[in-house]
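Just so it is clear, none of the values below were taken in a lab; they were calculated from the coordinates. This is a predicted model, so every value here is computed, not measured. Cβ atoms are built from the backbone, for glycine too; each structure is taken alone.
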Structure I
Amino acid sequence: MPFVTIERGSSGLPVYQVGRKSFVYFRTPRPDAFDAATRQRYDDVVVLWVAGEAEKQGLVQDDATPFFTTPHFDGHPSVLLRLCRIGELTRAELTEVVEDAWLARASERRRTNWLRAHGDQG
């Protein structure tokens, strides 16, 4: 995706940004995402922005996808994905969710230009 920069969070994990706005980032283990059986915090969670609540619910409520959320992210336009489950997505599905994350955070001009270049008038 154009205009992407990669920053490093305080833990050194990558934060992908467009126009200084994060659209994909890797989280450190947090108390809101854990294995129900072992109570161990997930150490492989990726946060991806979405366009809004409808898109978020569409992803997290579809049992065919590995996306999830936690109460910590209530009202936040993002979904969570464990890296250990990324193989459940096809390359096209993963590409689409990353492109959608970029589109959700890019400026209107960048978003419009990218959509026009890719055959979608947005």
Structure II
Amino acid sequence: MADVWLALDKETDNKVRWTADVDGVTFSLYVPKWRVPEPWPSRIRVTVGPDSSETLQSLTRVAAARTPNLRRRAIAARVAFVEDMTKTIRYAPTQPSPDEELGEPYVPKALTVGGADRLVVKVAWG
């Protein structure tokens, strides 16, 4: 498993982005605004590791709207291989839904456990 600290970078219409340099490769992670605690953390800790049989809890938009404090809970999402790029590998959530807690990360190859087909990405709010 690898831990990386990412810094708040920018916002889009629907997401917030944090970035970090990992061995000369930019690692950007997008999180839907509905899933980000307020105020937005200036830094987040992202852990990337191999997929396991671990049960992962997710949060829905409805629950986040009803109880905004739940957005402070860490994110843990399974992602699957989509495409091999030059210095990164593109992954997508394994169970796409309107309640996806992460975008499709382009993970630097150094963090992909040898280019694993499936990973677990965890986000802890700084």
Structure III
Amino acid sequence: MFTLERIDHIAITVTDIERSVKWYKEVLGLEHYYAGEWGGVPTMVGKGGTCIALFKVKGTSPSPTPDWNTLAMMHLAFRADRKNFEGAMKTLTEKGFEFEFRDHNISHSIYFKDPDGHELEITTYEV
């Protein structure tokens, strides 16, 4: 038997590493971890010890984002308290990002996309 501590990272492919690092830092407030280590592959951004590992997509015609009919990760969700959830909606609106609000009864979520079309969610259980 063993016990896991937490999710360490999730790996996603992006078309432009520098653009994605900038976006995740400026829009979501993530930090650039391990800069200069590993030769930039992967490039890690994260918060609180959990990271997103950014890899440059191979080829020139990336496949579209998966949907409900594709066996793949559909979205990446971040949790926030109510104050920061409302702050996220305000910030995204001020920055001109479209998002969809959903009431899941036990939680509220907003869904939006990063520059490469990966769906992201911010959720709060303080409804």
Quick check on the output: -1000 is helix-only ellipticity at 222 nm (-39500 (n - 2.57) for each DSSP H run of 4 or more, over all residues; to 500), derived from one of I, II, III. Which one produced it? II
When mean count of other Cβ atoms within 10 Å over residues 1-8 is calculated, the result is 6.1; to which of the structures I, II, III does this value belong? III
For which of the structures I, II, III does the calculation of distance in nm of label points 7 Å out along Cα→Cβ at positions 17 and 105 return 4.5? III
One of I, II, III was used to calculate mean count of other Cβ atoms within 10 Å over residues 65-72, giving 11.9; which? II
Distance in nm of label points 7 Å out along Cα→Cβ at positions 81 and 113 - highest-scoring structure of I, II, III: III
Kirkwood radius over Cα pairs in Å: greatest across I, II, III for structure III
